[in-house]
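Each reported figure results from applying straightforward, stated rules to the coordinates on display, with no laboratory input. The shown structure was predicted, so the numbers you read here are calculated from the model rather than taken from an experiment. Cβ atoms are built from the backbone, for glycine too; each structure is taken alone.
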Structure P
Amino acid sequence: MKKRTLFTLSGACSASASTTLVGNSILGLDDFDWFQVSATLIGPTGGTVDVYLQRKIDTGVWQDWVHFPQMSAGTTKRYVLSAQSTDDITEVGGGNDATPGVALSANTNLGGHPCMGVRMVTVTGSGVSVAATQTIYINAFRDA
């Protein structure tokens, strides 16, 4: 029997052009076997936003895991993805606990296990005047 735990990442992107950590990190994912991600993303007023998930691969070390398609002003989109492994070699951004560096191409899911944890990073473009709330649900499954 599989057991499921639901985690939620939610928060507003910045109301000005910047790269921002959004909401809390989800830690303790080492104990789960596979994951499904559902996202409701909203474009901010006056510009664009890129939404990333980064995974924690070691103490203080984060790397890009998912980069959703860029959201334009006033749009709302819903996405679902499964975190299955890929054999592709892909350039990723990285950062530490305080600074998120991002580089993963838009509309890319690296898949695989998120290691120790996951966090959300947003990059808002110029012209953004009002933030928008981004919500990501992570269904974590454990084989019992």
Structure Q
Amino acid sequence: MFFEVPAAGYLRPWLFLSAMKTRRFWEGIAHTHGAAIADKVRQAMPGCRAGVLYLSSRLPPLPLLEEPPEWHVAARQFVDVDGERLWWCGPSPDGRVWLPCQAEHLRGIGEVDGREWREYVRWRDEGYPARYQLSGGNRTTVALHHLCF
């Protein structure tokens, strides 16, 4: 599945083909593969959710904490789906953060419960080890972008 990495991880702009810039595309992926990908993400990255859930509007996008300045790469690097900006950038070299930690945001909106939060803290304290296994023959384990720092 060529779309598994962008569907599983938090959003990255350079992984997008033109068809991938529409909700219709992601709704199709969510309908066909979304549950399996979402379950794998929850197991591999507790406290985080698959990008396809944001891309198909099943979860609200993470809010910007502050607008990146025009000169910063974060002002230009975002995911655009049907004209809506879904930001992805992590911390700035000067220490500013544009988006909240995904797990903290999801906990704040009631998506992550106490048990899963404890699993997230354990995963975080271990240094966010890569545990997501791609579908297919060799079951390659990959690290996915998840917006927790």
Structure R
Amino acid sequence: MIKYYNPLHILCSNGWVWLCYEKDYLSSTTEYSQYKAEFLGASYHSTIVAIISENSEHLCCNGHYGVLWLEAIYECERDGCLSYDDMEDMQCAIEKAEENLLKIGMPFTPDYKFHGYNTANQIRRNKKLRKLYSLEEKEEADWLKEDSE
């Protein structure tokens, strides 16, 4: 059974918040969609921002649909000064966000580099999700459609 790739539905029905206006964006990039969620790292919360390629306009830079990358905004920032432990805490939150996104059915781009202990399982899960949504076929069809316009 092929499901429809709809990041807004996948993410927002599972606790992620769509940053729908550029003025609300947390990342400096404006070319892609942004969603955010809070995750507890080892000690503190981080706001994780997922940068998503979700429509044909987003294909021009990466060529794939899915989560492009994740960014962390640390709860305990001290005017931009971060310790080694702070950065480890943010990395922990990013790892948890990766696990969460795969569990809720949100695919990543095929070349995404997963982090943490279960990277082989995460890669397999991502491949299954990309196949479930027929993303390779959708990317190819959308590329052809863009080229013909």
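Work out the source of 23 here, i.e. which of P, Q, R gives that when relative contact order in percent (Cα under 8 Å, 6 or more apart) is computed.
So the calculation was done on R.
Quick one: helix-only ellipticity at 222 nm (-39500 (n - 2.57) for each DSSP H run of 4 or more, over all residues; to 500) came out at -12000 when computed from one of P, Q, R, so which one is it?
R
Given structures P, Q, R, which gives the highest value for distance in nm of label points 7 Å out along Cα→Cβ at positions 9 and 57?
When distance in nm of label points 7 Å out along Cα→Cβ at positions 9 and 57 is computed for each of P, Q, R, structure Q gives the biggest number.
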